[in-house]
Structure P
Amino acid sequence: ITSKSTPKELIESFPHSKLTPIATATTEPDYMSLHQLQWEINNNAESIASVLGDGQHGHLFLVVPEAEYLAVTDDIPCIPPMKPPMDPDHAANATAPQILEANCQNDNCQKIYELYHNANQAFRNQLIEAVPIVYIESLSHPMRGFSKVSPLAILSHLRDAFGKIQLADLIANEARMKAGWYPPMPIQQLFLQFEKGHQFLIASGEVVDERAIARIGYQIIEKTGLFELASREWRYKEEADKTMANFKITLL
């Protein structure tokens, strides 16, 4: 367990040592910028190993709601560690091996707590740097500032205030999905373009027939003029078979 890493040292070790700024003083955060912010800080949180929770997702529990954490841990919760004493109490008749074992256990608990505390502070510091103060100032205390505000509280506040998908976001997503594609860009890049767009629509609450997305894909491929045989094969498929899975098979 890395217990001696300060918040600054942890930040320097993160895959995203500097989070992508989500807004400016004049441009508000939106769904897309918050989605990117959450992805980056999730990545950072999982990079700090922890025995807490299921022991497989680092400190993710510090930056996502409990329901989301349980969804990725098969319902194994994370119980935040309590601050252990500097020195454990020993029974009057404790043997030397028992005292040694109790001391070792307490040392381990201290390391777990220190890392938990430092990670919490590191995430908070990153968020404060990435978010213009005007959008989170309501969370601060006149005397303590943000010292008692958790990273999750900041993220939840931003999501509630600015995370709703707007009409302009849907229009922009549609434009991204319909963006042109040409070799030598790998075909997987086009598939990823559709997958991201589809996930965005799901997040917005829209129900989309994947065959509609496949039609967009066909139109993009057709415009290249390079897939005559694949295009012909696609045109002759039954409508029910024009799924994204079959679209990928046709082109690969």
Structure Q
Amino acid sequence: MTRATEETLAARTSPNIDHQDLRLEEERESVSVRAFKPGFVQDIDVDGLLGVLPPGSIGRLDVRAGSYVWIDKILATVWLDPSHAGNLGDELSREVASSFAIGDIRTIDQDPIYGLQQLVDIGLRALSSGINDPATAADVTHHLARLTLAAYRAEPTRRVFVGEHAQVFAPHRPGAREMLNHGLKAIFRDSTDRVSVLCALLADVEDLVALLNESNLDTSDLEEFARSVRSRLESIDDPAE
């Protein structure tokens, strides 16, 4: 699970990211492309989408891999080039919609948050009063820290895709901060006075800061988080373990 999520994160960045702003002129006509069936968005074929969009158009992904959609949920919005204004047409709309693989099962391939949530669920169950297994929760933090490291090393998350004739903007792709919030911080929120878990968290986060600093990457979020964990540890008078 951890390795698959790590590979998903590594594929989310590119050394040749186009950082240009996608400014949408107000006079451009927009067209909404809607889901043709309910289910989880398992995969989004951005290259295929770039290939079917009309010349000069800009597409925005309104869902991300892992989203659950209903029939007629907006999958993407397409702003047409003024010289090609007009309805996308049913056939082209279907081609755009077919770039979104929708199924009954959520998959990890393009959805690192899903892999993260499975680990968090294990950690939270271990912290529950019914199970009370802080050792397992502490072990989960190490796996989450590994994924968090991969997410920070993969920054900036690629959100702009430029094809030969069109562009696609993916504003909802999760980045490192979201991985931190859904992962290590979720364990922290439920750790309360579990000293061993908090100590594991603090050690992992401090290691992440040190490793990322070696690459001159921004660690301000992690440093702030480490201070929060340290502060909670210092405030515990009567630990639960």
Structure R
Amino acid sequence: MDLRTLDDRVLASWEGGQLGECSLSADGRWIVTAMKRTGASYLTVTATDGSGGEIIFECPRTIIHPQFHPTDPDVIEYAQDPAPRMWLIRRDGGENTCLYEHGNDEFVVHETFLGPGGDLIFTVWPHALKRMNLRTREIATIGAFNAWHIASDRRGARVLCDTNHPDIGLQLVDVATGQRRTLCRPGSSSGGSQWKKSRYALKEDWEAASRQDRERSLSWMEMKVDTVYGPQWTHPHPSFSPDEGWVAYTSDVSGEPQVYAVEI
């Protein structure tokens, strides 16, 4: 979509597919997205010039959160669910690599690139904010606290995050020292039964949530989409403004989800 004229055009389509979040490559030429279709998960890459898209990877496990490397347009990080979660793959679908082997009792989540992309940052919920050197795979702790959804500034010097169980507000973390300060307290309801636990949701967790919701509902059509990890609109999901002087986040403290901004 052209933000000036609001004109839009279709770049690619996949019949019967359900597309997830998108990520734009550093050179602006490619868009990666996750797709669910006929019981399998896929990664798709689409050209921004309108020349089409292709499926680069198929997986029987759930695929979420694909993102291009901040400086290398040929590298994509994405998550499989449940464990092991963090993976790298080339834009052409080659060299699919698990970055860290772990079990479902180590709740690795919300990974993203740190600054220019030499490291990956992630949360081991609810214990710590960590970083991984992508060349050596060495992992180090930035801060031992309940960092939740995380975002790096462009230099990789600061990490922004929300918190939950307990909610201690939006935190701005110095990557070098681990020191942090509170920016504000969103007061959002931050839903999701799994965030009270320290492991991934398994089949029994989804079934239990479905039973509980069905008991409160008149029909399946009234059931919430996700009460295990969400609803997502109840989570703050903080992000830096383009000039990194402000932070935008969501809160339903008023009773409805709304967008707020706080100056750093």
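Coordinate-derived values only; no laboratory data. Here the structure is a predicted model, which means the values were calculated and not measured.
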- Using the calculated result 9 for relative contact order in percent (Cα under 8 Å, 6 or more apart), pick out the matching structure from P, Q, R. R
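Supply the structure label, taken from P, Q, R, corresponding to Kirkwood radius over Cα pairs in Å, for residues 111-230 alone with the calculated value 15.1.
Values: P: 18.0; Q: 15.1; R: 15.9.
Traced to structure Q.
Tell me which of P, Q, R gives -1500 when you compute helix-only ellipticity at 222 nm (-39500 (n - 2.57) for each DSSP H run of 4 or more, over all residues; to 500).
R
Using mean projected area of the Cα convex hull in nm², for residues 31-166 alone as the calculated read-out, with 9.0 as its value, let me know the right label among P, Q, R.
Details: P: 10.7; Q: 10.0; R: 9.0.
This figure was derived from R.
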